[in-house]
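Read-outs: derived from the displayed coordinates by stated rules, not from any lab. Small disclaimer: the values here were computed from a predicted structure and weren't measured. Cβ atoms are built from the backbone, for glycine too; each structure is taken alone.
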Structure P
Amino acid sequence: MKNIDVPIIYVASDKIKTKDEKDRLQKLLTKIKSKNIIGMPSYSIYDNLLQEGLYKRENRTGLIKYENPIIIFSGFDWKDKINDPNKGRKFIPYEEAQFNFADFRDKKQLLIERGVHCNSGFEIHTAFGCFNSCKYCHIGNTYTIMLDIEKFIENLEVLMNNNPQQKLYKYDNQCDIPDLEPEYGAINKMIKLFAKTDKYLMLYTKSNNLDYLPSFDKHKGKTIVCWTMSCDDVVNDFEIGASSLDERIEAAKICQEKGYKIRFRFSPIIPIKGWKEKNKEMIENIFTKVKPEVICLEMLCHMDKNECNSLFPNLELSLNENITEYGLFSDEEKIKVYNFFIDEIRKHDKDVKLALCLETEKVWNSLKDKLNANPKNFFCCCGENCI
């Protein structure tokens, strides 16, 4: 991983106990540095940061932006019922400074409460935050890194045994785990675990820091790598600190050569000036180097009109009159954008699976014939049976 200087490092003295956890901490501290390292119990750390409002689930635009995040080295509270590996398949609402090792994404709840289609499944987490500063992201200025990976894997095995119907596990949409490796030492342990099962691990990332990934004889084809992709102008202007588009494509090429299945999410699609030309070029660049098995499409969302106008003052598309979480743009505008992407992708690959991410019934029904899928039956990047 890269060297990074952060304003404060907190070390949770009550959570880091085993030799593996202490060794992991020391390896990470060779790369993550601060002049201010504070050891204290985890509850004191979280209380302090709650008082400062740093666990508010808001867009970065709603927070004072730090150059780099506050780092917290900690471990899960395995006595908390939210981390019970025997828990049922039920959505748990977000709670400030509560860290779930597994969240259940419930397609019924998403449709009823938010009016969008998704595939159900548990998503797994070992860290919460990011070194990147993507301006559209809701992840804020703290980065909590759990060090009890061995205990996490032990509980994950119980969760997997209790949910035989789930075949794919997304890791991790609360952070960008590859940017912590190989010092963190979590990904190789996870790959080794999944290689022995009938399950699939999906690494979810913007990173090109993947040189440490093992060859096919170690991963056995049971690990998938999925990148979020944006055109060059979006990466350069709005995905601050993230790997460039070319770096992501090259990383995907290397992973594919090592036998990893690769997937892409064009997310968020931001209709900046000249978006058609810029995204056409992106798609051409991708397909000259790699052959993804799945691509999902998602428009910019998760913000209100004021935030969008502040971040993106020169969009080519007008905003919806009555904005909802997934309705920053009207269905009609989104249909036009998705039609463009589908047509451009199909020029290069007639068979790659395509899907919409968190979209309405109206948008799905307008595009289902072109997608060869429908909102009740679609193959996406991270659905629990999309293997």
Structure Q
Amino acid sequence: MAPYGAGVRLLHTSDWHLGRSLHRASLASAQEAFVDHLVSVVASERVDVVCVSGDVYDRAVPPLEAVELCSSAFARLRSAGARVVVISGNHDSARRLGFGASLIDASGVFLRTSLSAVDVPVVLDGVPFFAVPYLEPAAHGHGSHASVLTEALTRVRAVAGPSSVVLAHCWVTGGEASESERDIAVGGVSRAPASLFDGFAYGALGHLHGAQVVSESLRYSGSPLAYSFSEARQVKGSWLVELGGAVDFVPAPVPRRLSAITGTLASLLSSPEHAGVEGDWLSVTLTDDVRPEQAFERLAARFPHVLVLSFAPSGVAAVEGSYTSRVRGSDVEVASTFVSHVRGTPPTAAESALLGEAFEAVRAVS
């Protein structure tokens, strides 16, 4: 006998980050193309439910164009025949994204953004969908993301069965991060054990931008577009899941490749070996001993889509890391680096604690 819910078809996606750009390049048209792609997949593959596992927007107060694209995306996915279950991520404002959720439910779009509803499933075609949004630890009386997620999944497990699907926005042990995710911990433990999701029919995870398989029933869909050069080699897309059956990866359209090249300015401008990346979004590292004048403008004459330019003189040790390396890490680490740069001395233990409290307070109200 087939398990209850077998044959229901899901499309698992996450981390749209609507409103985001890639350095100086707008991604608005690429995000619109991705929505077109999703709608096409829903129609051609007869998808029953689209699961959007958080970070719908790139920031708590998204630009109007991003809100309009989101509204259009949900409406078009419904028109194509799918119901849509959406959770908030750490980039979203849970209260803004969840506005009017009880009314919008009637349309077949289910917005779930709070801890209070994690153990109340959305039942679609006989399958219970449990929605676990990103949960800020301090706002719920916990010291770490792992702790508050454990509470949420314990509540889910008390009422869920083996046919249940769980959406969650989190970082579980075994997941590999990229540079473009914002750390979901401030001075606490960010990773949660993957075993929290054992026993469910499928776990649709969001937060990490690379599509990856944690286990056969627990996966990250990743972001639909590359949002940093660390994601250049990732294949973007969504998971097409038939409950009780096959799971297939559906690649997303690629608006423009990301590439990185290194060398002296003269060699980069003249060498034929770089002809294949002239149309790519580029990160360029110059190795000239002396910083060339008007380097960016000269590079742009051959490579019109240069987005990042850095200098690493050959044979000379860099005094400080690149901007990207200096802003890598948690919010507190980045702020501490800034304090050290401006003042010449690192923050004291008390100052670091104060910075952590400030970031937690901001996240708790976003």
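Quick notes on this structure:
- Test item: Cα extents along the principal axes in Å calculated as 70, 53, 37, pick one of P, Q: Q
- Structure from which 17.0 was derived, mean count of other Cβ atoms within 10 Å over residues 122-129, options P, Q: Q
- Value 23.0, calculated as mean count of other Cβ atoms within 10 Å over residues 202-209, assigned to which of P, Q: P
- Structures P, Q were shown, and helix-only ellipticity at 222 nm (-39500 (n - 2.57) for each DSSP H run of 4 or more, over all residues; to 500) at -10000 was computed from P.
- Top of P, Q by FRET efficiency 1/(1 + (r/R0)^6) of positions 98 and 298 (r between Cβ atoms, R0 = 41 Å, to 0.05), largest first: P
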